[in-house]
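Rule-based calculations on the coordinates, nothing more; no lab input. Quick caveat: nothing in here was measured; it's all calculated off a predicted structure. Cβ atoms are built from the backbone, for glycine too; each structure is taken alone.
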Structure I
Amino acid sequence: MSILSWNCRGLGNLRTVNALKRAMNKQAPICVFLMETKLTTEQLNNMKQNWNYNQGLVVSSEGLSGGLALLWKPDTQMDRFCTVIHRCGFVDLGYTGSPFTWSRNHPTEGRIHIWLDRALATPAWKSLFQGASIHHISMSTSDHSMHAVYLPTVRPCHSPHRRPFRFEAMWLRDPRCVEVVQEASLEGLSKPNGSQITNYLDSCKARLSS
């Protein structure tokens with residue numbers, strides 16, 4: 001499975017178009033993203049009718065600059081992409097800020113705003129990073145928004161005022177010490193979850209400190 005992305009610097013000549021067709025046939029991507037097509041929406045829509053990748057989204061150029069296209073084959077390839085998202089259990093993380101991630105002024109269509117980007121994650125990732133959020137940040141120097149992922153602050157689970165556990169030498173003089181350690185070992189090793197050595201040490205600490 002592959003995705004093609006190319007700043008083609010204009011699709012107005014046959015040589016570039018043929019090079020694109022050869023790449024699509026050889027790589028067989030699930031979708032193709034083209035930048036700087038330098039074609040209007042109408043021009044590119046007419047051109048792609050003769051391609052295998054004739055479905056998708058097109059953004060018109062501004063005169064002789066710009067122009068975007070995200071293309072895929074009818075049904076088959078994009079269906080596979082959607083199937084991967086479904087099988088992996090990806091969910092949309094949503095966003096904070098403007099709903100659009102790309103914008104540009106167009107001489108005839110006015111200001112164009114498009115939501116090009118999304119952030120996906122598995123439920124396991126969301127559970128691990130609860131409270132994570134995606135922010136769209138507008139940039140004055142680019143047509144594209146910056147994306148920031150804010151992760152929750154992980155706080156230590158122990159109290160900062162609690163003294164760390166240390167083995168006391170005086171415990172060795174207690175005849176019950178060996179028995180306590182053996183019982184803690186059996187208890188720790190019998191726990192179904194977590195690391196055996198960690199469970200063993202936690203049980204020892206709890207019994208010796210009580």
Structure II
Amino acid sequence: MTSWGLESLPGHRVSARQGYVVVDVETTGFSPARGDRICEIALVSLDTGGETVDEWHSLINPLRDTGPAHVHGITKQMVADAPVIEEVLDEVWSRIAGRVLVAHNASFDLRFLRDLPGSQWLTETLCTQKLAPEFIPHGKWTLSACCERAGIPLSDAHHALVDARAAAELLRFYLRRGVSWAEKLELAATRAPEWHPLGLPQRRALQR
């Protein structure tokens with residue numbers, strides 16, 4: 001796909017506060033402390049009832065090799081014209097600010113997100129993997145295994161948008177069983193600072 005030059009995005013849409021945002025990152029490895037970087041990110045914004053209101057995703061140039069391409073399918077050639085992570089942070093944080101961040105194995109995604117400028121917008125979190133034993137017991141806790149037991153189709157795993165959509169479906173599966181995270185939703189909406197642009201040059205997303 002065509003790459004886009006550096007530019008401001010005056011028409012940038014900010015999702016309303018309150019609700020959830022499901023995040024998935026594909027990375028070059030396991031540890032930002034050891035130089036690993038995000039090479040794809042996806043965010044699926046949900047309202048307080050769990051319905052999708054917005055999706056955004058992009059390949060990211062990690063400024064190094066892409067790591068386990070046999071897992072996530074991302075090659076160095078695919079990210080050569082992609083933005084670096086700092087060039088899409090307004091898209092990322094505007095969706096996270098004021099919302100409960102949801103991820104499957106959330107500690108992994110948070111490890112990378114907390115390493116980025118603007119991480120003050122991270123407040124309340126939920127992990128669909130940690131919640132799984134309460135709703136779909138007796139089995140493995142990978143995203144694919146949880147989705148299979150919940151009857152959620154999942155193909156092309158380790159594509160960020162595919163995994164984020166699947167985790168969003170898993171959250172909806174939990175919500176339909178009567179659970180409420182009203183307190184977390186309220187805390188996220190009130191504790192997070194108001195979102196504002198970081199003032200860094202921004203570029204448009206580049207998808208697979």
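Looking at distance in nm of label points 7 Å out along Cα→Cβ at positions 85 and 173 for structures I, II, the greatest value goes to I. Taking 17.3 as the value of Kirkwood radius over Cα pairs in Å derived from one of the structures shown (I, II), identify that structure. Comparing all candidates, it corresponds to II.
Taking mean count of other Cβ atoms within 10 Å over residues 37-44 as the criterion, the top-ranked structure out of I, II is II, with the highest value.
For relative contact order in percent (Cα under 8 Å, 6 or more apart), the calculated result is 31, so let me know which of I, II that is.
II
When FRET efficiency 1/(1 + (r/R0)^6) of positions 45 and 197 (r between Cβ atoms, R0 = 35 Å, to 0.05) is calculated for each of the structures I, II, the largest result comes from II.
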